[in-house]
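Listed after this line are the structures, all set down as structure tokens.
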Structure I
Amino acid sequence: MSAAQRYRYVHDYPFWKVANVNQLSSLLAQMVEVADFKKDYHTQIALSYYLALIGNNVGFKFPKGKPASIFGELEEMQKIAIQQGYEAEALIAAASLTNSLYLGQRISSEQYYVDIQTSLEQLKELGFEKCRDYNIASILFDFSKCLWDLGDFDKAYLYLRIAERYIEPTIEGGFHYTQVLSYLQTYWKNKKEYNKSMIYAKRILAFHQNFHSDIPEHKYWSEFWLNFASIDIASLLLDQGKIKEGEIYASKGFQLIKSRLSLDTVVSKQAEFDALMVLIPVKLKLKKSMKWLHF
């Protein structure tokens, strides 16, 4: 196997399908051993990226000789990338490290806000397309969410729109596909641009209607979003005065919760509450509230 083939093999490997953390630890250790023996720097960099992604899994063991921490892996990734002239990997490592430091509460929100804008400008100058191997949609979403949480909605929107180019409606890419579209949907809803918001809400609903996975956690997550997307569409229709049409989606979302989600969890109770917050106003407007409240 050539260096280019090894590099591609690492990026194409479905690590997310390996549920057993011991198997995952052993698999990555073998890959690291081969890359180190071959002095395959490009593949070493890619493996550091995946070790940083997976390193928080409970019970995961970093390969012998590795930094044994997410921060250490990203620092090593950045160091080798700079030494070997891999500009995209160096910027990805820096961006990922910034995000990890913030999530680990090692830098302030203010410092993070400054650092992510520097990272985004550098990635933009390089070209986001050159970073596709490293899930650029994830990095763009994480940074956009920070900007959003800090109240800079318009700048967050700009980078969410860029992230939209790279999200994929697949099992592996489904999380960021859903999250990016959900924030874009909320952005336009807050602007009272209901037709634009509706487009994103219906894309989310369509994705989860066609989502198929044998992994229980994936199925539960998708069923939750089936409910949530239905509720969002109902809310948008209600805001536009389309009460009867909104009732159909709101009722559908509520029934999904009652029939598919266990109501013994915090997530499902929150989902039920969200559904009721939309469904009650719809029913009241239809003057059916007294009869309905006995369901």
Structure II
Amino acid sequence: MKLEEKNDSKQLIKEAHYLVGRNKLELALELVYEAMNERQLRPAAEYEYARILFKQKKYEEARQVLENIVNKDYTNKYNAIFELGLLEKINKDYSKAIEYFNKIIESDKEDKSYAMFEKATCYFKQKRYELAEELAMETLEQYPDLYKCKILLVKIKIETYRYKEALKIYESINYDKKETAIHLKMQILKARCISELHSPELAIEIYDRIMKYNAPERKEAIFRKAQLKIREAKYYEASLLVKELLPVDTANIEVLDMIQAIYDNEELLKYQEEKYLQKQEKEKVLSISKNNYRLSQIEKFNRRYNN
């Protein structure tokens, strides 16, 4: 193969990798299929194919390809092991995921940052907060620019009721505020700290802004706002928010507990519902009156200048 052709072939894999990262999966798949026709590119093409299957949520198909890579392709072996760890994390088998991430951490691979970070997140998911914090701190010592690890530390501090420490770390994180998903996640963490340290009202304002977005973070904002309403004993307002979270997965203990808290105060709930509906009716009448007044003023204005 000529040098120019070899460079073109490598470029094919680079482009496919870039497109997978940008979720342009159909275009990436075309390049991957083309690359698979060239023997020397097939191992790298198979890895990109596994990434595509992963993004398409075809997890079992992705697993088969990744396991094949681990057994046959040393070049992409640890990348495949990392993806297998992520698969187990998605399946909520955190112990199995940790086993995969440990294979990378214990290897001679130069960059172990994301394996260490993901292992720490598994500890966090298992509510093993002390281990999660230790590993997150160790990761940041070695890879201080890994801002996602700082975000994990904020979460750990919140879950262990150390809100001042959480807010201090939050304020030290540099991230791209134009990245909507990251910005919304960060705002939720900020609101959780503020609700405990300063002002639940200010936290609710932040949640209200997040709820305007059609994003996954919207549901968490609704959930957190409902929590604050229950804390304030505003059960009817909380119930309206919880309705937006339905149907509830029976494994979601936090939401089920919230529903229980609302209906444990049924008498107050009914009273608040009546007051809320009365207030709405009053506001509706007032709005109609204001609208009628505006119309009468417009009519007066038109009569005056048309005569």
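Every number here is computed from the coordinates shown, using simple stated rules; none is lab data. This is a predicted model, so every value here is computed, not measured. Cβ atoms are built from the backbone, for glycine too; each structure is taken alone.
Taking mean count of other Cβ atoms within 10 Å over residues 40-47 as the criterion, the highest value among I, II goes to I.
Here FRET efficiency 1/(1 + (r/R0)^6) of positions 144 and 232 (r between Cβ atoms, R0 = 25 Å, to 0.05) is compared for structures I, II. The highest value is that of I. From which structure (I, II) was Cα Rg over 2.2 N^0.38 Å calculated, if the value obtained is 1.16? Going through each structure in turn, the value belongs to I.
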